[in-house]
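**Q** What follows is a group of structures, each given as structure tokens.
Read-outs: derived from the displayed coordinates by stated rules, not from any lab. What you see is a predicted model, and the numbers here were worked out from it, not measured in a lab. Cβ atoms are built from the backbone, for glycine too; each structure is taken alone.
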Structure P
Amino acid sequence: MMEIRRITADEMVQCRKIWTIAFNEREQYGEQEDAKDTLENPPEWTWACVENGAIKGCLVEVQFLMRFDHQNVKMSGIGGVGVLPEARSKGCVKLIFEKLLPEAYEKGVVFSSLTPFSHAFYRQFGYELACVRNKVSIPTNEFAYLKPHGQFVQIFPGDDSSDLNAIHRAYIANLNHGICRDYWADNRAWRNFTNSDPYSTGVFLYLWYNDEGKPKSYIKYQDEKDGDDDRMDVKELAFVDKEGLYGALGFVRNVRSQYDSFTWAMPSFIDPFDFVSDMWAVEQHIIPRDMTRVINVRAALERMRRPAGEGQFVIDVVDPHISANQRRFLVEYAPEGSRVSVTRKDADMKCTVAALSQLVVGCRTLENAFLSKQTGLEAPGDMETLRKVWTLRPQHITEYF
């Protein structure tokens, strides 16, 4: 009989051992090994599948605050999904999700996101692709046109992170799935972000201030080598505005004698062809990285952006994992806000929670969703209103978990 529960602090080492096996990692464990910093990975974030007192599988449910249509909402980030080889195909992960999802609803979580090993596997739990990254490679000489101005300041572990946070808050303000890094206690997110010693890791972080001394952007990158190619691999670039974006890119000009190419798994709302004069210089490929799921349909429909003027529509949602979502909802909107209620009226559209998850965060339009081979979307009702409701918005999950 499998028991599904959150772990205790003294069980963290068992989970870490499972992760070393599941992810082909290696780590030393001494006899007196204690759980690592519980602030970094609190045990109550970890779910376990326990059989006869032994943990067979586990996953981490990280508590995030994310941006959604100009507001902050609770999001659970799923990571560290690992099962011992001898316990696989026994439904450990399925059992955890069957308990995790309804509990997340009760705790006020609005969305959940994850990076899948298999998109098809997580679709069964209501997740669907929501964010992609555009991996680009550009010769550093293409940035020679950027004339240096302003000032770059290198950030080291332990340095003040207030300017970094101010830039990041501006960067994610209108960005669905952007993660608020000032959400956790003790500045945990920024301590992690700035903790790399550049001399031993090859990871560098620079803040850029414009000519007026205002912090406008930062760039974090790592030395990488691919054969004879020395790469400047950007881990994160955040900016307040256009001036900040090109101010940070100006750093590439400064190091073009040191690196052959600039690489960046960049958000899809930025066009890399804007950076160069010769479009053939850009090599790119799409990484379909992140999936999302609506946890609380009513809350998401109430808080999502609404069309101008007044209107209403009815949506019939299919969600076998969260019974509170398995409803027909009437959404009434006006300039002052939206109101969502359960109704028996005829539905303008019917969809699975996976299909709804893509529409509600704005990663695709209704017309585009109809082209998907994934089933679960019908819209026999007021198409004129529905087209106004389901619009594209910029997406980018700004954390890795």
Structure Q
Amino acid sequence: MPVYLNALGLNCALGQGKQAVATALFAGDSSGMQAQTGWVAERALTVGAVPGSLPELPDLPGHPPSRNNQLLLAAALEIEPELRAAIARFGAERIAVVLGTSTSGIEEASQSIATYLNEGELPAHYHYAQQELAEPANFLSDWLGLSGPCFSISTACTSGARALLSAQRLLNLGVCDAVICGGVDSLCRLTLNGFSALEAVSAERCNPFSVNRHGINIGEGAALFLMTKEPMTREPLGGAAAIPITLLGGGACSDAHHISAPQPDGLGAQAAMRKALAAAGISADQVDYLNLHGTATTHNDAMESQAVQAVFPSGVACSSSKPMVGHTLGAAGALEAAFCWLTLSAYNPDQLLPPHLWDGQADPALPTLNLVQPGTRLSNSRPRRLMSNSFAFGGNNISLLLAEAPGEQL
């Protein structure tokens, strides 16, 4: 059954908060992608760092500080009134937390281990919980005083999308009445050095689906939704009517083709998209926009373009947002679902689609995609439905479908 995405808090290289992110997203602003040194030895890399200061973390026992939790807290603070209202309405025991991540506090833990290697002892502030994958979900649950189900998901680059699907399942099973769900990942040396060792990282801004593409950029960010089975009242933006946005359906599969390379013919990606369409009860020609995984690696773009052509033979407006935010790994699936949410929301008064930023030089070996040009607008048909793709190591594939709730306004 469809579920409602009532509130959204987020941050990424585009900015902090819905308004800042939406303004930059629809303008095609990639200024947050900056070359930085210090992540990989003797090499500058373009990364998508969250700009500005982050909130100080509360002193919660068993939760040592990390930038990852700061990103998460910043997203949660944006929607804290909605979260507190849900707690008051449903009770702390009836609210779940499900988050995707792949880094947690590994950057800070790595610094502590380096201290151990150099000085023979760990710093006093080091705590193993800092690097546990469950830490973001546990931190958020404890900060809010919740006692419902609480867990993290780490399926690499599909983690955030998987968290939304798992949250939907919890609601439909009646396990809880609301779920705080999404994804969070912070920049860390372990991740950047790992992808660099795979020769998958581009020194310049990534260039998805171009013949000149050289690989990914890594980014960081957090996206946090409040999901319920029924719409909850929220304030409209600037007097505009707020149309409830739903997670209409999703599809997941694992082709298990290779530990890091996607299945070349894209059959797993096709299966995820077709399952999402089936779960939503719609056909491919009813999808108004597709947020591509679009990493700008040779293998992903070849696979995904074939899969999209197979599922959408008549074409679909599509774009990759990674040239503006980088690949945020465990947060990517939730963050890019958030971009779809913003596209359908009152934060997009001009009804624009997120543009595809690239050099315009298509790879002749790939099927031609309908890549969104700056200034392209959503269709006028209602309700509008947007799909978001996420693909990960191990052949893990997820597609989500977000939509306007037909005939409803809050």
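**Q** Suppose relative contact order in percent (Cα under 8 Å, 6 or more apart) works out to 18; of P, Q, which structure was it derived from?
**A** Derived from the structure labelled P.
**Q** Looking at distance in nm of label points 7 Å out along Cα→Cβ at positions 103 and 367, point out which structure of P, Q has the largest value.
**A** Going through P, Q one by one, distance in nm of label points 7 Å out along Cα→Cβ at positions 103 and 367 peaks for structure P.
**Q** Given a value of -6500 for helix-only ellipticity at 222 nm (-39500 (n - 2.57) for each DSSP H run of 4 or more, over all residues; to 500), calculated from one of P, Q, which structure does it belong to?
**A** Matching structure: P.
**Q** Match the computed value 29, 27, 19 of semi-axes √(5λ) of the Cα gyration tensor in Å to one of the structures P, Q, and report its label.
**A** Q
**Q** The value 1, 6, 11, 15, 17, 16, 14, 10, 7, 2, 1, 0, 0 for P(r) over Cα pairs in 5 Å bins from 0, in percent, for residues 119-302 alone was derived from one model only; which of P, Q is it?
**A** Derived from the structure labelled Q.
**Q** May I pose another question? One of P, Q was used to compute mean count of other Cβ atoms within 10 Å over residues 143-150, and the result was 13.5. Which label is that?
**A** Only structure P yields this read-out.
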